[in-house]
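I've put the structures underneath this note.
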Structure 1
Amino acid sequence: MRNTNVRTIVMIALFAAIAFVLNSIKLFTMPYGGSVSLCSMMPILLLAVLLGNKAGLLGGLTLGLLSMINGVYIVHPAQFLLDYILPYTLLGLAGFWGCQHKGKVFLGAAIAVLLSVSCNILSGAIYFGSYAPEGMNPWVYSIVYNMMSNGLEGALSIIVLLLLPLQRFADAIGGR
């Protein structure tokens with residue numbers, strides 16, 4: 001039992017580290033700091049699918065904390081949680097249905113990405129709505145902006161996740 005726990009901790013750290021490295025590879029940068037990275041959400045989604053939501057949530061939280069190494073911009077404690085901690089952590093909910101059926105993997109990953117991006121949208125509308133072009137609703141601006149960056153990255157991450165041999169990975173690492 002002890003080896004399983006150590007192995008799980010090592011897997012969480014490994015997947016969070018891979019996600020951190022992928023997050024530093026920018027496919028393109030948006031104005032005001034947003035960007036699309038090279039599928040940095042995928043390792044946390046994969047971790048959750050292979051080892052369950054508990055491991056996924058811990059991996060996402062670890063990634064959120066690691067992401068602060070690259071700098072943070074904080075205007076309010078709630079904005080800090082909505083931009084840096086919750087979006088990454090919520091990706092860990094992707095493993096709700098396991099890895100046996102691609103349709104359920106897609107559903108779990110899509111829900112997790114939607115929850116993650118929703119945090120960014122909420123933060124954008126409340127704390128950064130002043131960046132919206134004149135006459136544009138801050139909510140519309142935040143939805144468009146975050147879907148073009150985090151939403152696009154989430155979609156790419158889900159596509160890559162679905163292309164992987166998930167059951168083979170689960171068998172290899174002793175996942176579910």
Structure 2
Amino acid sequence: MAQTPSNMLALGTKAPDFSLLDTVSDTMLTLDELKGLKGTLIMFICNHCPFVKHVNAQISQLAKDVKAKGINCIAISSNDVAHYPQDGPEYMKQNALEQEFIFPYLYDQTQEVAKAYDAACTPDFYLFDAQLQLVYRGQLDDSRPSNGLPVDGKDLRRAISQLVAKEPIFTDQKPSIGCNIKWKTR
């Protein structure tokens with residue numbers, strides 16, 4: 001299983017805007033429509049990656065836990081569906097329903113959004129403040145599919161707690177590790 005780390009976009013970066021298809025509601029949604037009152041968590045995920053499968057239950061629960069705190073979550077899949085059809089929109093919708101995602105699961109068909117965020121792997125996490133400035137990027141926690149550590153979301157939960165409490169967010173942020181985004185070949 002290949003392990004690709006996050007590119008670690010610079011803290012303070014403004015969230016690139018987008019308009020993408022929500023595979024559950026079958027509507028186009030924008031970042032402006034989806035952003036949270038206190039913050040926005042953007043997650044690059046997909047259906048087939050074992051690293052994402054390993055954390056699906058935690059990201060589903062995390063979204064439920066932080067919604068009332070003014071943090072909205074957004075998931076985006078940017079994989080090349082010609083070579084990875086299981087990551088296509090119809091399967092994304094099925095996965096979102098099975099995992100009880102309360103957040104939109106958006107399809108980045110052109111891969112332009114993943115490129116704008118400098119996303120490298122699945123899962124890849126980006127936490128933005130109320131002004132859509134990047135305050136955290138990196139891993140959910142130290143757990144990986146084969147290391148036996150609990151999937152508790154401690155790194156991301158800590159950053160969200162600090163953001164909501166208006167405290168300085170720790171800067172010793174570890175990159176996420178996962179499958180590389182499946183880029184289209186031209």
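Just so you know, all these numbers are worked out from the coordinates, no wet-lab data involved. Computed from a predicted model, the values in this text were never measured in an experiment. Cβ atoms are built from the backbone, for glycine too; each structure is taken alone.
Have a look at 1, 2 and say which one yields -19500 for helix-only ellipticity at 222 nm (-39500 (n - 2.57) for each DSSP H run of 4 or more, over all residues; to 500), as calculated.
Clearly, the read-out refers to 1.
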Requested in this report: Could you figure out which one of 1, 2 the value 26, 35, 23, 12, 3 for P(r) over Cα pairs in 10 Å bins from 0, in percent, for residues 82-137 alone was computed from?
Outcome: 1
Report summary line: Structures 1, 2 compared on mean count of other Cβ atoms within 10 Å over residues 74-81: the greatest is 2
Query raised in the report: From which structure (1, 2) was Cα Rg over 2.2 N^0.38 Å calculated, if the value obtained is 0.93?
Result: 2
Query raised in the report: In terms of mean count of other Cβ atoms within 10 Å over residues 66-73, which of structures 1, 2 is highest?
Result: 2
Report summary line: With relative contact order in percent (Cα under 8 Å, 6 or more apart) computed for every candidate in 1, 2, 23 is reproduced by structure 1
